[in-house]
1. Which one of 1, 2 has Kirkwood radius over Cα pairs in Å, for residues 188-251 alone, as calculated from the coordinates, equal to 13.1?
2. If distance in nm of label points 7 Å out along Cα→Cβ at positions 20 and 236 is calculated from each of 1, 2, which structure is the one that comes out at 3.4?
3. Give the label, chosen from 1, 2, of the structure having the highest value of relative contact order in percent (Cα under 8 Å, 6 or more apart).
4. If you rank structures 1, 2 by Cα Rg over 2.2 N^0.38 Å, which sits at the top with the largest value?
5. Can you spot which of 1, 2 the value 0.80 was calculated from, given it is FRET efficiency 1/(1 + (r/R0)^6) of positions 76 and 172 (r between Cβ atoms, R0 = 35 Å, to 0.05)?
6. Given a value of 4.2 for distance in nm of label points 7 Å out along Cα→Cβ at positions 44 and 244, calculated from one of 1, 2, which structure does it belong to?
7. Identify the structure, out of 1, 2, from whose coordinates FRET efficiency 1/(1 + (r/R0)^6) of positions 52 and 268 (r between Cβ atoms, R0 = 30 Å, to 0.05) was calculated to give 0.10.
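Coordinate-derived values only; no laboratory data. Since we're looking at a predicted model, the values are computed, not measured. Cβ atoms are built from the backbone, for glycine too; each structure is taken alone.
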Structure 1
Amino acid sequence: MNAALPDGQGAAPIAEVLRHARTRLAEAGVASPRVDASTLLAFVLEVDGGELQRRAILGHGLPPGLAPRFAALLDRRCAREPLQHLTGRAPFRRLDLAVGPGVFVPRPETELVADLAITACTGAARPLVVDLCTGSGCLALALADEVPGAEVHAVEVSEDALPWARRNIEATGLGVLLHYDDVTGPLDTLADLRGSVDVVVSNPPYVPPDAVPVDVEVARHDPRAALDGGGEDGLEIPRAVIAAAARLLRPGGSLVIEHADVQSAALVAHLEVAQTGAWTDVAAHTDLTGRPRAVTARRAGPRVEAS
């Protein structure tokens, strides 16, 4: 018997295939077996979720020629390979982004960060935005997509992630400007923007070096460079992002930075003392699950050169 399909010959009913796949995924410890089973089968059939459900209700079968492909994908998902690596796509707000090995898969909680950054653009006719540690480009592209007239720059240092950001920028045609640079350095590629940026947004690496990610998919498949924030607390790179933002933002400009749920107090404290007088209106924000997820701040007064 095919490991992915119930017993029987010919076209197995889609509804039965889905039930079998959900059971296998649940037994493998996948957190969302119903969604994952439907997503994989819709991907194999090249239909959307609504059409998949219609076919299941009407008793349609999975064509035998597609069964081996679905079986192979289901096996890989049961082995905890990320769903997005299997389909090659990751939804993020209004976008459908290309992802795969070498780039961090966008997470739903990062949509809060996009919301905060979009709100921070309010009032600027042509807001100038910089996304530091862009990865797949999800935040930069969301800002370019949802903020009319925005000029958006994205920065990434990983040579593995850069091609994914470039691919998504080209595919969307949203005009984001991509820079190969290191946020822990002087960011010379953005020298012309210093002191003039309206919003700096970032989902930087922030996991402490010795921490083991809870999700099996993250631990096994997300690039370590996209996770390890450096230093004993994982905040070395986030602190570098804050220092870079201090150089880039105009007075009154906004910083939005994502963090782990245990790092909120530390980042708030750092912003309240970092470069005395550089930041005001420091605030913590929770995601839809109530967990601390992001910190915002405004650039105060004359620009202070950050070390």
Structure 2
Amino acid sequence: MENAQHPIGSGFGARSTAEDVLVGIDLTGKLAIVTGGHSGLGLETTKALSRAGAHVLVGARQSEVAAKALSGTTNIEVDRLDLSDLESVRQFAERFVASGRKADIVINSAGIMACPETRVGPGWEAQFATNHLGHFALVNRLWPAISKGGRIVSVSSAAHGITPIRWDDIQFNSGYDRWQAYGQAKTANALFAVHLDRLGKDAGVRGFSLHPGKILTPLQRHLKKEDMVAAGWIDADGNAIDPTFKTPEQGAATQVWAATSPQLAGFGGLYCANCDIASISDNGAETSVRAYAVDPDEAARLWALSAELNGVNAFSR
């Protein structure tokens, strides 16, 4: 694993778009499931996959809103999916499995960031529950319908560098910090890909995670404008002024690349950035991954806890 966690020289980069990485790739006959595929990076991902020939099933909490956002996009369908509600996750997965179809690609793109303290389900912290536990339950329930040779891609973030898993207080019962909670959830997304790949590769299913880059999308809805101005992200008129920010089309590129690129054949369990495999480093660079976020022992420990909390594990004997 560690030996494979280094760039391969894909030929793409920070300014590559989802369209760029799909040049020469025909997804006709493939089915992709994209959570949150109607907004932000998810929307650009859905559009790009659709244009390449894939049929895309978008899971969205508000299916009517999603259908409107995707109006005019071909090869798509929308179904209700609320990742903070395990019953909604179960119903979505059961409907898909019962349809008899197979998913070739699953992209866990939906998420929330730096929200006020919110509790869901049995009192779980909302960012960990929505960004990680909901996707964990979804993939495990979809497992019977994942194609051999399929890829499951989890959208993490460079924010995983904020913190490893807080094993002593995962649910922030001793005091909530919105950025620590977001960072932990993004670390969980990366670790999920590590252990999923370990469990699924014998069935031909590989897992990846990634940092999409910095992009202005609805993900920032819980941030105050003045905070983003102070951080140097935007100006007083709301325009991006940080030159490292990407467009949504560029931000969607790495998840599309991870889901479709033949350059990743034979690889799995890896964290990607700028349409390439990232290197391991603790220097905080956005193009690298912290060692704890790809640690197989941490990943196995998180998987066991997630299965216990969710009550579902497709790989239990």
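1. Numbers: 1: 13.1; 2: 14.2.
Traced to structure 1.
2. Answer for the origin of the read-out: 2.
3. Top value of relative contact order in percent (Cα under 8 Å, 6 or more apart) goes to structure 2.
4. With respect to Cα Rg over 2.2 N^0.38 Å, the highest-scoring structure among 1, 2 is 1.
5. Structure of origin is 1.
6. Value 4.2 for distance in nm of label points 7 Å out along Cα→Cβ at positions 44 and 244 corresponds to 1 out of 1, 2.
7. Only structure 1 yields this read-out.
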